Structure P
Amino acid sequence: MGRELHHFRNNRELFLLSLPGLLYKLIFAYIPMIGLIIAFKNYRYDLGIFGSKWVGLDNFRYLFTTDTAWRITRNTVLYNTAYIVVGTSAALLLAILMNEIKAKWSKFYQTALFLPHFLSWVLVGYVAYAFLNHSDGFINRTLESFGLNPVSWYQNAGPWPVILILVQLWKVVGFNTLIYFAGIIGINSDYYEAARIDGATKRQMAFKITIPLMAPIIIIMLILSIGNMFRGDFGLHYFIPNNSGFLYGSTDIIDTYVYRALREVGNVSMSAATGFYQSVVGLVLVLTANGIVRKIDSDNSLW
């Protein structure tokens, strides 16, 4: 105890500087955790959290006995898997290519790739509607100019997995690319010089030097992504499909289901149960992924 007190006295300025952040975390992250008990109650606004009737696991039982639970879980996992695989591969490839571009053009491409990250999904949804609108959308107008029939994009669920993956890639890939690009810049150039002397090609240097040395960053990004496997991108899956009921089978995920349950039905308890389900599974996935990485290479694990 005396050693901790001595450490605090020697670093009290640093502890005081961190106090606002700690208070923010306490007020907006830990205190709201009291609301987790809503998942186990039949919540009523007039009775409040503690006055509402305790129903135990009934909310979870109802959630898992409906066809909707399987659909939204399947969609969430499959979409996030596709986003991780496609997004990681594309971001790593773009980062490697960007490292080969001359310095004067590098800033331009960084800005071009990163700019979509700052656009809201509401705005991107309007742009998507301008392209996909049945009556006067850009794609249907183009199809008609070639003598082809227009497509009812918001009533045909078939193409939407590809559409959502492409839109998500366009908006998010720039952020991940910059992270990987920063990691590539930090690699000692002596490795590449030695490889050039030995006659290595660009492709060989990428697979033998860049990617292996980027493994710690790639693994950390993958672990964090796996932890969010059960948390879908609400804005992407709500605004881009325009919340069309015809597309729920293909585009509906856990987050959009929770939103509709809260907005349309007003079922707060069901929404809380679904959110609790997401959090628990996400925690298990992070612990599992980190445990696997720690057994393979403990230096690259998070803890």
Structure Q
Amino acid sequence: AYVTLEPCSHHGQTPPCAGALVAAGIARVVAPIADPDPRVAGAGFAALRAAGVEVVDGVEAAAAAELNLGFLTHRRLGRPAVTLKLATTLDGRIATASGESRWITGPSARDFGHLLRAEHDAVMVGAETARLDDPELTCRLPGLEERSPIRVIADTGARLPPDSVLARSAREVPVLVLAGGSARPEARQTLEAAGVRVLSVAEGADGHIDLAAGLRALGGEGITRLLVEGGGRLAASLLSAGLVDRLVHIRAGAVMGADGRPAIGPLGLARLAELHRFHRLSVRPLGPDSVETFQAVPAAAGASK
């Protein structure tokens, strides 16, 4: 039998997978990586070997780690794997100074963005993006409409307008607001009356929600893959906190100039050694645009490059 993760050895929603393989008479199991869940963590492999099953591990481990990124991150860190999506001009701008942004990229790139939403459990934007853009944040690809992710708003004050597209559609596609303790009870109640769930999250020293705590709250909701679509301040905050695992950069062949709005807000870096570095995994065209996918380089490794 070929599996993508160590077979479990505990009773959860289903009986132990390792026991099922033994009962089925499987003589050889090929698995790329161990399950980091403390309830498993090698016990599945041990149970198979104890039953006389040959176990081959480590095969295509990197590919399996990518496939299981959300699950592995959730089990190891208690939060979802975070993919930051940027759709920009060549010089990293997402809107003109007046706020016009539709559309910088072409139809193929926008379809790809919808596919990304379908591949994630949830999609998150900041409060300002939710207020200014009034987005739907659903997947609108034909045949994948039912794969729309949970919509998450990082909104310290719970100020999402109750007449926004998000709030008005919350009973059809779930909406979660990550709010701080300073949010007014009336604001929470107004959103909850519209069908929006409001999760209380600790605030940081800057007066905004603690994003690490917010991600752990999402992990507690069973969310393992989170797509972040903006805006610039939210992107900068996640990067500064070391909470971005993947970065997907869609670029249009256009230049806007420094008066356009940047995709990433100030990071306060003074030295090159402080750069947030990423390793490119892939690049491909999307009609007239291109998309690059990157994996975060751990801080210690990045400092040596």
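Every read-out reported here was derived from the displayed coordinates using simple, explicitly stated rules and does not represent laboratory data. Being a predicted model, the structure only gives us computed values, none of them experimental. Cβ atoms are built from the backbone, for glycine too; each structure is taken alone.
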Open item on the list: If relative contact order in percent (Cα under 8 Å, 6 or more apart) is calculated from each of P, Q, which structure is the one that comes out at 19?
Closed with: Q
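Please state which of the structures P, Q yields -7500 when helix-only ellipticity at 222 nm (-39500 (n - 2.57) for each DSSP H run of 4 or more, over all residues; to 500) is computed from it. Before the final figure, lay out each step's value.
Values: P: -20500; Q: -7500.
The correct label is Q.
For semi-axes √(5λ) of the Cα gyration tensor in Å, the calculated result is 37, 35, 18, so let me know which of P, Q that is. Show your work: numbers first, answer last.
Details: P: 37, 35, 18; Q: 36, 24, 19.
The read-out was computed on structure P.
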Task: Of the structures P, Q, the one that 0.95 was derived from, the read-out being FRET efficiency 1/(1 + (r/R0)^6) of positions 90 and 210 (r between Cβ atoms, R0 = 25 Å, to 0.05) - done: P
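Where does the value 5.1 come from, among P, Q, when distance in nm of label points 7 Å out along Cα→Cβ at positions 26 and 250 is the thing being computed? Could you put the intermediate results ahead of the total?
Numbers: P: 5.1; Q: 3.8.
Among P, Q, the structure yielding 5.1 for distance in nm of label points 7 Å out along Cα→Cβ at positions 26 and 250 is P.
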